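Please find the structures below.
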Structure 1
Amino acid sequence: MTDRVTYHVLSRENAAMLDKAEAFDNAVDPEQLKTFVSRTGHELVFARLGDRVIGFASGNVLLHPDKPPVFFINEVGVLRDMRRQGIASALCRKLIQQARGAGCQGIWLATEKENDAARALYHSLRARETGGIVVYDWDDAMGA
């Protein structure tokens, strides 16, 4: 089935394809989408099967005055009925390619320890699992 899946890098020209996307946690906010595509350093790739957005991966270029740019993968999501078909792997590879094209020399992300599916995905992409990291947030940024 994945041979009919098409992959896209989000741009102003194709942003309307996300209007009714179900792959996100919430409905796409048109103003947030407009802001996202208008700013540099924000990357999003998405997969479609016909007119249906079935998955996405997003992230940001992180800059610091004394270090080369790195890329933070913020979120990867695939609709439940489309999982285990290589879509998340393809999306991550495409997002990593975008990050490398933006000059990023490092790429990182975080996931929950009990998220076995995500950990298997990142392992399959040859990511190194690190330990000893504690995450803090403000205003419930990490969700409940």
Structure 2
Amino acid sequence: MIPDFDDTGNLPEGIHFATIEELIERFGDHPKRSWLIDGLKLLITALEKANCPLIYIDGSFVTSKEIPGDYDLCWSMIGVVETKLDPVLLDFSPLGRERMEQKYRGDIFPAELPEGGSGKLFVDFFQTDKKKVLSR
């Protein structure tokens, strides 16, 4: 279940498990959001084919922002069959990242790899409210 937004328009801290149907119901209320969800569904299908067990979605897409630019997603590499993975998802060069975004409409990273600026694993980095960190 996806909880209500807090006073800042964010979800409460933590990991909130949801189905794609719940995600669509909660965040698919604008044509731009529906367009992003189409890319997300394509990505989920590709990750399922490679045996990906879990994804995490972050960014303005899962906030009260009316029109997000994209979604941020990290996927668990645990149990993934690399040979069944879309090769686009393994190229983190600038051109590769551009191809990922063109194909799937979001910023996509493996959950168990470190984010460059913070050194935190992406799954942990996704749980950081960047606005709170910047205001400290």
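Highest-scoring entry among 1, 2, by Kirkwood radius over Cα pairs in Å, is 1.
If distance in nm of label points 7 Å out along Cα→Cβ at positions 39 and 63 computes to 1.8, which of 1, 2 did it come from? Mind showing how you got there, number by number?
On the way: 1: 1.3; 2: 1.8.
Derived from 2, not from the others.
Determine which structure produced the value 1.00 for Rg/Rh (Cα atoms, Kirkwood Rh), for residues 15-54 alone, calculated from the coordinates; the candidates are 1, 2.
Structure 2 accounts for this read-out.
Between structures 1, 2, the greatest calculated value of volume of the Cα convex hull per residue in Å³, for residues 47-118 alone is seen in 2. With distance in nm of label points 7 Å out along Cα→Cβ at positions 23 and 103 computed over the structures 1, 2, the top value is the one for 1, the highest of the group. Consider the structures 1, 2: one of them gives -10000 for helix-only ellipticity at 222 nm (-39500 (n - 2.57) for each DSSP H run of 4 or more, over all residues; to 500) as calculated from the coordinates. Say which. Traced to structure 2.
No value in this document is a laboratory result; all are computed from the given coordinates. Worth saying up front: this structure is predicted, and the values here are computed from it rather than measured. Cβ atoms are built from the backbone, for glycine too; each structure is taken alone.
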